[in-house]
Structure I
Amino acid sequence: MNERSNTVKSIVKAFDILELLDKRRELGITEISEELKMDKSTVHRLISTLKDKDYVVQNPSNNKYANSFKLFEMGNNAIERLGLRRLAQPYLEQIARITNETVNIAVMYDTNIIYIDKIESPATIKVDLSIGKKLPVYCTGLGKVMLAYMPEDKVLKILENMDFIKYTDKTVANIQGLFKQFIEIKEKGYCIDDEEYVEGLKCVAAPIFNYYGEVIAAISIAIPKYRYNAGEKDIGYGNLIKTTAANLSKEFGYTHY
């Protein structure tokens, strides 16, 4: 154990392996060793332990390793304990009935958002971002609307560790530009993501607060750009998502509207 930091090196290395597999999906012992600059014997020992505890699985056709569903299940259990998904379900269903578009709910984790539930649009052409999917917080409507309502020092701490990438021509990939957007978001009470992560995709998102006024999640309507423009839905969808998020926030004891 490192006495100064109280970290256990072997545990840190095991988590490094899990995080690498999360990014790369499936890797062999040699690939993990090279990526993380660990001895093969160390990787083999840690992988064997993770496999024994069911955190990773081995593909019998190529002997490579991938993360199991165990961490996903643990994350789901944490969310269920918060009651967020259960309470949000009828609100998501209501928006889906009104709009016939895909409706999402996400929470923030580190520098990303994670989709924890959704209702798919019945339309043939729709947005496909699956539950459990992680996206950068700075270029998504869900992420930006949560950042906008967080304390500035917390936002700066999140963004200073961000690896900014311009996914489209409209991606705002700098802190100054984002803070300008945050002012507009708070004036409206909702955020519009105009093709900032995926070309052809627009999202309208609003924050969910708890009893203490802290942002705990966000909900959004995701719409293909061509269908969005056809109806000119900025204000209508914005007010709908804002009102729905406010009603859901009241379920968590937030009443400052």
Structure II
Amino acid sequence: MATINNLLKVLSEQLFISYDSPEREKIKTSVDSIRKRLKSYFGNQILNIELFGSYTRNTILPRKFDKNSDIDIMIIFNINHGKYLPETYRNKLKMFAKNYYSKSEIYKDFPTVVLELNHIKFDLVPAIKSFFSLYYIPNIQNEWTETNPKDLNNKLKIVDNSNNFIIKPLIRLFKFWNINNDKVYSSYELETEIIKIVDNDWFFPNDFENSFFYIINKLPTWKLPHIKEMKVESLKNNADWVKYYLEKDDLQKAKQWLKKIIPLTE
């Protein structure tokens, strides 16, 4: 029977920002510069600056595949200087960005301040820390809500390590499908759902091909509006055709149907 196991692996590698790529080097340079400028601008008003999100999990997509790719930077403010509502800190971050990046696009996009440079977006997220080392970030009511920025990273690391390191590459494949379908799920929600699918089944397959089809079959639709539900149903239908032609040993036809899911070339 034909297989797309290696093909899926190759496609997932196209969706990775390689460690020696110019894009990653530009990101690193910009992050270092933003850190330095934040420290210079705020001084002891901030306790720490931490990266989090998909960039730290290696599930972020290159900008050429996702124009909205962003790097999440958490700025933890020192509440010994006073504890304010999140909006106050967002305003402070917006003023910081305008001070150093006046020619760049800067805007608020709840709960962050977005700094859009030529090669990527940076989400500046204000945060505070309690005496019990709990993190708090803004919620939609402009109040502080508890979060653990490393929780998803830790969960993903465990399931990836336990499954031959194929979960992160698979997440990138599904994120690419998601972007090409008007974001059926939010990026965070999609990663969370895939981790749940993997973590909740002792019999989860540990090769690219079977895991790919398994996740597709398990993607939830019950919370989705009808138009998004139909996109997931279309995904499942296309996957069924891929499997059908693989069983028929017709790799060419299987690839044609796979491109309806992941429109990348080998």
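Can you spot which of I, II the value 38, 19, 17 was calculated from, given it is semi-axes √(5λ) of the Cα gyration tensor in Å? Answer by label: II.
For distance in nm of label points 7 Å out along Cα→Cβ at positions 22 and 38, the highest value in the series I, II is held by structure II. Identify the structure, out of I, II, from whose coordinates FRET efficiency 1/(1 + (r/R0)^6) of positions 46 and 214 (r between Cβ atoms, R0 = 35 Å, to 0.05) was calculated to give 0.45. Corresponding structure: I.
Work out which structure the value 1.9 belongs to, where distance in nm of label points 7 Å out along Cα→Cβ at positions 14 and 134 was derived from one of I, II. Going label by label, the one that fits is I. Of structures I, II, which gives 4.1 when distance in nm of label points 7 Å out along Cα→Cβ at positions 110 and 166 is computed from the coordinates? Of the structures listed, the value fits II.
Identify the structure, out of I, II, from whose coordinates relative contact order in percent (Cα under 8 Å, 6 or more apart) was calculated to give 20. Value 20 for relative contact order in percent (Cα under 8 Å, 6 or more apart) corresponds to II out of I, II.
Every read-out reported here was derived from the displayed coordinates using simple, explicitly stated rules and does not represent laboratory data. Since the model is a prediction, treat every value here as computed from it, not as a measurement. Cβ atoms are built from the backbone, for glycine too; each structure is taken alone.
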